[in-house]
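Chemist: Scrolling down, you'll hit the structures one after another.
Nothing in this text is a laboratory measurement; each read-out follows from the coordinates by a stated rule. Keep in mind it's a predicted model, so treat the numbers as computed, not measured. Cβ atoms are built from the backbone, for glycine too; each structure is taken alone.
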Structure P
């Protein structure tokens with residue numbers, strides 16, 4: 001029974017060491033990936049910002065068009081959506 005506990009402790013220790021190695025390897029790979037992809041991340045962030053501005057401009061334009069149509073409708077003009 002003492003031998004089994006010793007084997008179990010040894011197995012746990014080996015597993016712990018393997019997990020530590022996997023953790024270290026994963027951390028290293030993550031760091032490399034972050035550095036390799038940093039410039040792409042910056043470029044993508046700039047593109048997202050540009051798209052946000054474009055979407056805001058489109059929203060304002062559509063709001064203006066909607067207001068114009070409603071104004072024309074109150075003047076007695078109707079538009080068919082066909």
Structure Q
């Protein structure tokens with residue numbers, strides 16, 4: 001099990017007639033499952049996001065909160081692409 005946390009801020013200026021300032025905070029826990037040889041055979045992550053979307057001209061904000069689970073299978077998959 002591994003805990004992680006990060007924050008990032010950025011501006012979106014090509015979506016509306018005004019810029020949108022976005023502040024995002026992410027925290028979560030990842031689990032790794034191994035076979036007897038020590039190879040990762042499965043992963044899972046539980047992640048909580050909180051984003052604040054702000055119009056700097058009006059000062060109005062929208063707060064978005066989400067919690068998501070990401071199951072994973074690290075085995076390589078055949079690709080439909082060639083060449």
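Chemist: Supply the structure label, taken from P, Q, corresponding to semi-axes √(5λ) of the Cα gyration tensor in Å with the calculated value 36, 19, 9.
Modeler: Q
Chemist: Another question, then. One of P, Q was used to compute helix-only ellipticity at 222 nm (-39500 (n - 2.57) for each DSSP H run of 4 or more, over all residues; to 500), and the answer was -34000. Which one was it? Let's see the in-between values first.
Modeler: Working: P: -34000; Q: 0.
That value comes from structure P.
Chemist: State the single structure among P, Q that was used to calculate distance in nm of label points 7 Å out along Cα→Cβ at positions 19 and 67, giving 3.5. Don't skip to the answer; put the middle values down first.
Modeler: Details: P: 6.1; Q: 3.5.
Among P, Q, the structure yielding 3.5 for distance in nm of label points 7 Å out along Cα→Cβ at positions 19 and 67 is Q.
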